[in-house]
Every structure is written in C-alpha cells, then in structure tokens.
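> The next part holds the structures, each set out as structure tokens.
All of the numbers you see were taken from the coordinates with simple rules; none came from a lab. Please read all numbers here as calculations on a predicted model, not as lab measurements. Cβ atoms are built from the backbone, for glycine too; each structure is taken alone.
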Structure P
Amino acid sequence: MKQQSIPFTISKQENFFDRLGDYIGDVFYDILPEQGYELRDEQIYMAYQIEKAFKNKSTVFAEAGVGTGKTFVYLIYAICYARYMRKPAIISCADETLIEQLVKKDGDIEKLEKALGLKVDVRLAKAREQYVCMKKLDPLANQTDDEDILKVHEQIPDFVFDQGTSMQSFERYGDRKEYPWVSNEKWKQIGWDPLQQCSTCDWRHRSAQTLNRDYYRHAQDLIICSHDFYMEHIWTKESRKREGQMPLLPQASSVVFDEGHLLEFAAQKGLTYRFNSETLHSILTGYMSQDVREESLYLVEDILTLHEEWFTYLSKNAQAVTGSDRREVPRSTEMLTLARQLEQKVGKLLEQLVFDSELFTIDPYHIKIIEEYLEFYSYGLSILLKDDHGIFWLEETESDVSFVIMPRLVEDILAEEVFSQKIPFVFSSATLSQAGDFSYFAKSLGISSFDSFAVESPFDYDTQMKIHGQFVSKDQIDEKWIKIGEALNENQGKSLVLFASALEMNEFRDWADKQDWDFSIIYEGDREISESVQSFQTNINSVLCSYNLWEGLDVPGEALSQVIIASLPFPPQDPVFQAKRNHASNALKEVDHPYMLLRLRQGIGRLIRGKEDQGIIQIFMTEEEKQENLETIKQVLPVKLG
C-alpha cells in the first residue's frame, strides 16, 4: 500500500508540531463544524493537552467523560504522528468488543475518514484466542457431528490443506468474527489456546494467526489490539526473537490505551505462567526419545514423577470458589516442598542440556524448544516460591488441568519494559483517578512522571437519566428476577442487563426461559460478541444480557433506554482479589469498594451515549448491601438516586 501523506503541508523550514497545532485548530474550529459536528470546548482543551504528550514523547492521563469526543482527538494525533514518524500507532483497547466499536460501519474511524477526507490504513491485531486452530479443528471435524463446527471446517480455504500451494495464493482466514454462529463454549474446542505448541506445529506457516499477523504488521497508520494482546507482545518479544520469530507487534510511533484503567490486570495476565498437567510430559518424553545420556534420562524420569505427584496434590487440595473457575490452592508446606524439588531438578536438567547440545546427537531446534519451556517452567516456580510474589490457582476442565501463577505486582516490570520507551503514551478513560488523584493509578503501573487532566461529560444527566435503587432480600432470588422481568416488560425490551458474573447471568436465564416475553433476549456467549451487539442494536425491542460489557459498549438511540444492574459488581472471591485483600489494611475500602464503584460508573455510562438519549438505570442490591454501601454509591452517581 502506498505511504499515506500527512494531511497538511509542511515545508523544510517549518516545525511539525507547529503545523500540527494549526491543523488541529482548523479541524475542530472549522472542518468538523462544517460537517455538522458540534464545536466542543472540552474537545479542543483535550486536543492541546494531548499534544504535549506527543511533543514531549511523554505520558498523559486523559480522564474524559462520555460525549467529550476523546476518541476523535487521540485518533487524529495518532494518525498524523504515525505518518510523520513512518511507524504505525497502536491503539490498545479493553477487549475485542471495543476493537469492533472503533472499526465498525459508521464507527469513529469511518466518521473521521468522511469528515476529514482521509483514507486511514487501520488493521486489527486480535488476541490469539480469536483465531481458529487447525491442529484442533481438523481432527475434531473428522470425529464430530456438530453442524456448527463442521460448517467452520467447510469454510477453511483449500490452500490450508494443500501443502503444495504457492504462498502467493495464501489469504487471511480464521477470525472468530467470520463464524458468528459458533458459541463461546464451542469456540473453545476449535480456537487457539495457550497449551498449543505453535513453534513445532505442522500447520504454523498456513495458520490463521500467521497470515493475519503478517497482514496487520504492515499497517501504516493504526494497529488496534486489546490490552491483553499488547501485554502478551511485551512479555514475549524477547523470547520470540531468541526463537527466530518476529514480535507479535511491530515498533510503534505512539501507544494509546483506551479504557486504560484496565491495563494493570492485563499486565498481570500477560505475565501469567500456566502449567498444564500434560505439556511437560509431552515435551520431556519427546526429549527422552532422542539420543541422550543416561544421566539426563534419570533426571527426566525424576522430574516427571515429581510433576505428576505435584499435580495430584494440587487437584486433591484445591478448593472451589463460588462464581469463579479458579480453584484456590492452599500455600502449604507440602505443596511448596514439591515445587522446590521440581525447581531444583529442572535447573539441573537445563545444565545437562548444555552438555547434550555439545554432543550434536540431538537436533538443535528441538533442544531450543525444550530449553525455552524449561526456563519458562523454572521461572514460574521461582515466583511461586518467593513469599508474597505470586498469586496462584488451579483450573480444571473435563480434559485437562492447569496450575496458574500470576505475579502480584507488575509496576517494576512495566516501568522497565513499557514506559522506558521514549514515545508518547496516552491513557484515555472516564475513570482513571480517585477523586481527581491520578497518583495511585500511576504507581500501580510503574509510571513516575506524567501529565493529567479531567474533562466532565457535556450531557445534562439530570434531565436525560433517572436512577432507581431496587432493594431485595438476599434469600429471595426469584423476587429479584421477577422485578427485573417487570422492568423489562414495562420498558418493552430496549434494555441492557449487566450481571456480576456468568454464573449469575445463567441463573437469570434459567428463570427467564420459563417465562413468556414479547421481545427477544440475547445472551453473551451464544454467538460471537460483535454479532450479538449488532443484533441488539438493530432489533430495537430486544434485551442484551451480559457479564463483560460494563465497558466499551456504545449503543446510542432508542435501542438502549434502560440499563439494569442485576447486582453490585464487587470483585470475585477468587485468588487474584484475595491476594489484593490480604495486602490491604482495609480490604473493603482499598479493594472491594474501588473496584465495585469503578465498574458501576462504567456500567451506568452505557446508557447515555448522545444528547438525545433518555433512559433509566435500575441498580439492584440486597438489603444488607444497602446498609453497607448505599452512601458510598451515592457519591459517584451522576444524578440523585430515586
């Protein structure tokens, strides 16, 4: 694709930022108003604040309410600067839903293109889980009668199966969005997952991931990804280089974190070490089949025996957590002793691999694969064994068991690996500060120097929105479902129902399936998420039930005139948040309330998306929660509770 030019003239004697400032003034004072956009003082103020970050290659926290036009502002700067630097900007979003909101038909990027007469080269870098895995799909298609899965297999291009096909005929395929009929549960059977060994996979050169990655890497203006994927790129780029692979993302001219308040948890997830019960066995038995020394064989047998003993102990002692698929594992002496023995044995095997490689009896590439995994395994164990460094839990499905280790704090690593780069970083969200103070957020990400500003929403919430509290008994769950049903019927659908967890949504679904409704109810997970959102937006009287769409959902107009918050969105009692609570002097004030209030504010923000929108917020809580939290909640509501 031909390199796009900067959308304004600049001579050799002129400074880029001086001309950019002139162009920004023309855009917001003249061009956009001529195209029917309202002249907003908040938007112009934001523009010149964000310019400082680009000019100084620094970090800025932009806290801007709904309707301030913050997306237009950061997009214009990111595009112009990308063309000036001849490197794409990365727009990192909360999740895949927000990615689709930016690039959808009549979305912000398309509107900007039309208004400014630009052609923006924007490409999506989706999380690896968003692509079909041929190693899983192909054998499953030969065993299953499931029509949804067979339909996916039928749509895989012919070149994927024909190894003799020229690479020039390869085309992108395999994006989750291409198969909207597949439910989330079925996608898990055919989509990529972290247990796949891609570096040794026979499909890797024709895989959906490889072909899509090659496409988005050549973007000239914007690459849009999720926070999770950006962090996976950061943590894997050095290991990928050692393996002779390209990093997941190219070098960027700037990075924008939309819904940036969610970045810390994405960083923790990106640094997660996931030990599957079968992966080590698979890798080491492959090593044993090579021409290795007897001493190494005995060491491998010891490791496999210890590994099996360790997982047996974990499965036996892990405790279920309500509302979470993470099972809590006690930090016992026996568990730590087994882990310490494993760490020592794996360390010795890594030393033996050096000798084995010098004998030239084993394929060097095979040794490299084993070393990479053992180093990963060893480092994960080292985090577990250090007091207060790791958070850990067990995940079990019908087919496999995984032990997961996540670092408790990530600020030091983020400071070194991310924010040491001398490029502009822009954080955008309606909820970055605590009562106007950005220092807690900055510290959690290892950011020592930053600029910040806050801009209120221009909407007249007092006339556009009403908020009602609905108080129910903790033991009378059907009473809550009945009240939610009454609210849905009274509003004739046109509602978003937000649940605290998938478990709670499914409990409501069990009740709702026994009722008669005059409108359709769409549930998150039944189809690909952007397809569900599109269906909700176009089917005016429908209802959308979700446990993830507290952020990112943008449905202006009559399709959404009621948001029902089925429960206060407190964090789950799983190991991640238990670790946070254990290190707080007051867990309610330092962990539970901040999380719940932020999520509540985000959920309320789904309702009013334009100046013409009108609607109702229904917040359900138990009588006990009312006593403990109501006064705190009132402080963050945009209007008085009715």
Structure Q
Amino acid sequence: MTDPLLIADREDTLRAEVHDVRAPQFRRLLDECERYRTIALPEEHPLASITYIGAASANLALAHRLTGQQHYLDELRRWVATAVSFPHWGRANMPDHDLDAGWLLHGLGLAYSWAGDALEADERAALRDKLVLQGTRLYEFAVESEGGWWSSSYWQNHNWICYAGLATAGYAVQAEHPAARGWTERAKGNFRTVLEMLPEDGSNNEGVVYWRYGVPWLVSYLDVLKAQEGIDWFATSDYLRETFWYRLYQAAPDMERIVDHGDCHDRRSGHPVAMYYKLASEYRIPQCQWLADKVAGEFFWREAYESGVRPGVRAEAYQELLWFDPTAPSQGPQELPTSRYFADLGLVVGRTSWEADAVMVSFKASPGGGHKAWETSHRIARETGWTTLNAGHHHPDAGTFVLLGHGAYLALDEGYSSRKRTEHHNAVLVDGHGFVNEDRYHVFENLAHEYEAHVVTTTLADGWVHAVSETSAMYDRDLGVTRARRHVVLTPGGSLVVLDDLRATSPRAWTWLLQTENPARPDGAGRWLAEAGSGSMRVTALDDVDDVLVHPTPVHANPTSSTPSLAIEKVQHTIRRTSAPTSTTRFLTVLEPRAWDDLDPAEITTHETDGGVVVRITRGGTTEEVELSLEPVEDDVDGRTTGPGFAGRVVTAAVSGARA
C-alpha cells in the first residue's frame, strides 16, 4: 500500500491535534459523517447530480483513518458500493465527462488512498477498477475534446474540477495502474497553463458564487501536487496570492452576504471556509483567517441550509480539518483601505466603512472574462482555432453597478439568469437595445475582439470612490453609438452620483435603468423612494428626462438542468427613464442610501461648468460637492480630492462660505 495522499508526513500530528488545536474542525468532520447515516442512497443513478458521493466518501475515509472506528468504515463501504455500482458517473449532462466524474474521482481517489487495506480485498479491487475506468474515460475525453469544451477552458470551473479530480485519482492508483501517470502529467500541464493565464489581480469573471465553487479546486490540485511531487505552485501563483482580496471586497457590508455580479444562485453562497484556511496558511493573510473563523462561528449553518449550490459547504469538512493552520495570523479588515480597484475585471469597489451598516458600491467594466482572458483567448483562437473562453457566467453588465447600504440591497444585479440581458442591470439601452449578442446564455461566445468595454479612470482617496467606464463598443454597430461613458462617485457620506454621457451618429432614444428590490414610488418631481427592509434609497434625477415608467422585471434561471426544482424565478423592479430621440444626451442621478426610518431629505443642486457638472448634496449641516468633467483631465485644487475628470470635497456648515 502506498502512503496516504496529503497526510503521509503528518498523520500522527493530525491525530494528536484533533484533541486541541483542530478540535472544532474534527467535530465538524464527525458531525458530517454522522449525517451520512441518515441519507438513503439511490439504487440507480438519479437524474440529479451525484457530486455529493465523492465528498462524503472522503469525509468518511478520513474519519476512519484518524479514529480507527469501525462504523465509519462500514458507512464508507455503503457509499463506495453505490458509486461503484453506477455504470456511468453523471447522467443528465455529459455522463463520465464532466463535473460528476471530476468530483467523484477526487473524493473516491482520496477515500481509496485513506481507507487502504481496511477495505476488503474485493472492495478495494472494485473501487480501484472503477477509478481506473472512470479516470480513463475522463482522460480520453479531455484529449479528444482539446480546443473545445472544458479540456482547454482555462478560466472555467469545469476545467479546474475535472482536471483536479483526474489528478487526485491518478496519484491514488498509479502505483497499481502506471498509465494513470498520463492523467497526472496532463493535469499538471493544464494547471501550469491555467496559472499563467489567470489574472494577476485575483478577480473572477464568473462572480462570487462560482469563485466559491470553482477556485477551491485550484487549491485542491496545488495541494495534492505539492504533497505528491514536492512542486510548490502556491509560491509562484499571483492569482491565488491575490484572490482573497477579490472575495473580501465583494463581501456585503455584513460580511455574510455577497455582491452578486455574474451568475449567483443566491446572496449567501460565498464562503469556502476550508479554502480561507489554506490561503491564510500559504500566504499569511490575517484577514483570511479572521473571515474563516467568523464564517465558521456565525454564518456557516445559514449558508449550509439556504445555499442553492450543491453539494454545498458541509461537504468540505475533510478539507477544513486538513487545511486549518493554527499558526496563521488573524486580524479583521478595519485597518484596510475601504476601496480597491481590480484592473483586469475592471472592478471598482468602495464602502463608507467596514461596519455592517456601511454603504457600498461595486462598479465594473471589462470585456468578456476580463482583459487578460479576452486578449489571450482571441490570440489562441487566431493561432490554433481553439475555443478557450467559455464565459457563460459573465453577464452583459459592463458599466453597471450594485449599491448596498444599511443592511439592504438597494440597486440590484439580477443574479443568475439563463438568458442574459443588459436590461436586467443598472444599464443604458439604445433604441430599446442592450449589448450585442445578448438574450442568450453565453453572451460573449463568438464575439469579435472589438466588442470590448473598459474602465477609463479611477480615483480612490480620502473616502471618495470615483470611476469612469466606456461601453460604446458593446452595442450593435448599426446603432452608431460613439460614446457611452458612465461616471460614478461614492461620496464619503454614502451618496452615489451617476453621470451618463451618451452620444451617437444619429438620434436615438436612450433608456436609463435602475433595478430595485421593490417598486419605487414617486416622492416629488424627479424623485423616487425605493424601500428595501432595513434600508431605503432616494433617487433624484437632475436631468430633464420626464418619460418614466416603473415596472416589474421577471428573471428566470435554471443553474442545474438535471434538477428542475432548483430553478430560480425572481422579480425585480425597474425605474425606466427614456429620452426623446437625440444624438447626444446626459442622465444625471443621485442615489441616497438611508436607513428605513431616516426621512430627512437632502438638498441637492447642480449646475453646469465649461466641461461638465457640479453636484452639491447638503444634509445635516454638511455639503458634499462633486465636480465631474466629461473628459479625464486633472485639475489640482486646494482642499479637494482630485483625479482625472473628478474633484470632490466635504464642507461643514462652519466653513460653508468658503470658495466653491
């Protein structure tokens, strides 16, 4: 029998530490294994996913390995026998060749290694032969489909899951099946390429939920590679070194929920405790260990019960125990900057504080998959004809934002959708049209390189967050859009100023959209109030567009085709403001997040300058002044925070007579 994967050099240490420093993680493992005894396993492969069988087998095998208790081995036998009995792994979608196979190869590969000779000889042979059969099937599919689906989709969770599973099973059986070395070598070549192609800023175009679902598999692979071959790619991966910051800055102010750009099943599926532990250990990130402990102690079970992602966080107990590092430092985020720019994804994030009732904006603009994926995938397509970018979870949301405040979602993203449309976002339509290639699942598929959005400039300083996006290239060329430039400013006091500068070669009807949780109601001329539980949002239009409609917008998604019961149906509500046909127009809007019972209105004024506008927001004796230029020129002005095309200052009543 070969040494057990991942634990060969620390098995005795782990067994000792479960009594003290790893006691909470050990309790989690045992509780999870107790749950398995209550689960009736299918006699035939169901239409639904069977990914949970792989993780359950790993958990049971580790519990038996550490404790030697027979009942864990008996339960493991039941789960292994079920998996071995199925002629194929996966039924509804690509049997033997996709996620079910990857999950089971990983989990059952670990179980085969950890259970060792504790299994009867015939049981062990049956599991080994099944791993060889399924591994061979997955490997052959990867070779045959190279340049097509997940085999070369370097930025996609299917690639990471399938290759990580193939590698784990390969290491588990290659002593008895030498051909499996081909699996591990292929996986190594794939992940070498993946790590080279991932963005250095740690961002993820699929959104937080698929980050939470997919990125742990990168970590799983690097962990087994390091253990089996002594190759440490953690040390050289800029992506993994930075990716926790992407996740932290996409956390809602309460830290429990998420910013839901991209395909997000819900607002709670975002916390991989096990991976937080591993990143904290590898990179000594104090906030990573802090968040892991906070989630484990406060948020874990609500996500476990409410998450729409399968098999969910409970399945990762074995990784929590193995990846927890009691020596990792821990510290909250309070001393960190409240804003951050992730250049590859064009993601600008800012909040008024790290408190749970803070106001937060998340604004983004990039081509499909982010800049690096977009450029690299088009280069590969030109050179080889391969399709490598499968960014079906990336929405047509360039130039849009999400606004949260006072514990509420105020300006929304629609989350998951099957047919992705620009009009589901806080966006601008042209003659009723959103971005080119929309109203389908994969809106960036076969899209020419020229359809590329970007962030023009950012200023993050002194509590101010300013960013400008350009999205004109994303519209159909027949519309003649020459500028679709959005300026957003989050003030230190938590107001959001949005200026849209829109131009076309001929008159067009421009429609400005704002998505809210509940119907916004009129609150005076050019004003609306959108209520959302603990928070509300006052909307003030400072332009002359008076064609306004408030209406429901239904959104449908079916994240798992094999399980119709997991389909998502939701209704958000839209403020729709449409201009008369014109070749040039501007929308100027102020959004004020408030606590639900804060009814004191701000005084908001505006005037034009030679090259832009000035907006003043006065409330409670304090005025926040925002000056925006339509071109990104920078003017140094004493007493103001400045950046390209932006100046901002806060004036208290005591100095309100100062020069404007």
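> Given structures P, Q, which gives the highest value for distance in nm of label points 7 Å out along Cα→Cβ at positions 212 and 444?
P
> Let me ask you something else. Using the calculated result 9 for relative contact order in percent (Cα under 8 Å, 6 or more apart), pick out the matching structure from P, Q.
Q
> If you don't mind, there's one more thing I want to ask. Out of P, Q, which structure matches 21.1 when mean count of other Cβ atoms within 10 Å over residues 84-91 is calculated?
P
> A value of 5, 20, 27, 23, 15, 8, 3, 0 was computed for P(r) over Cα pairs in 5 Å bins from 0, in percent, for residues 204-251 alone; which of P, Q is the source structure?
Q
> Quick one: Cα extents along the principal axes in Å came out at 85, 52, 42 when computed from one of P, Q, so which one is it?
Derived from Q, not from the others.
> Sticking with this one: Taking Rg/Rh (Cα atoms, Kirkwood Rh), for residues 484-579 alone for each of P, Q, which is largest?
Checked P, Q; max of Rg/Rh (Cα atoms, Kirkwood Rh), for residues 484-579 alone sits with Q.
> Tell me which structure, out of P, Q, gives -10500 once helix-only ellipticity at 222 nm (-39500 (n - 2.57) for each DSSP H run of 4 or more, over all residues; to 500) is calculated.
The value was obtained from structure Q.
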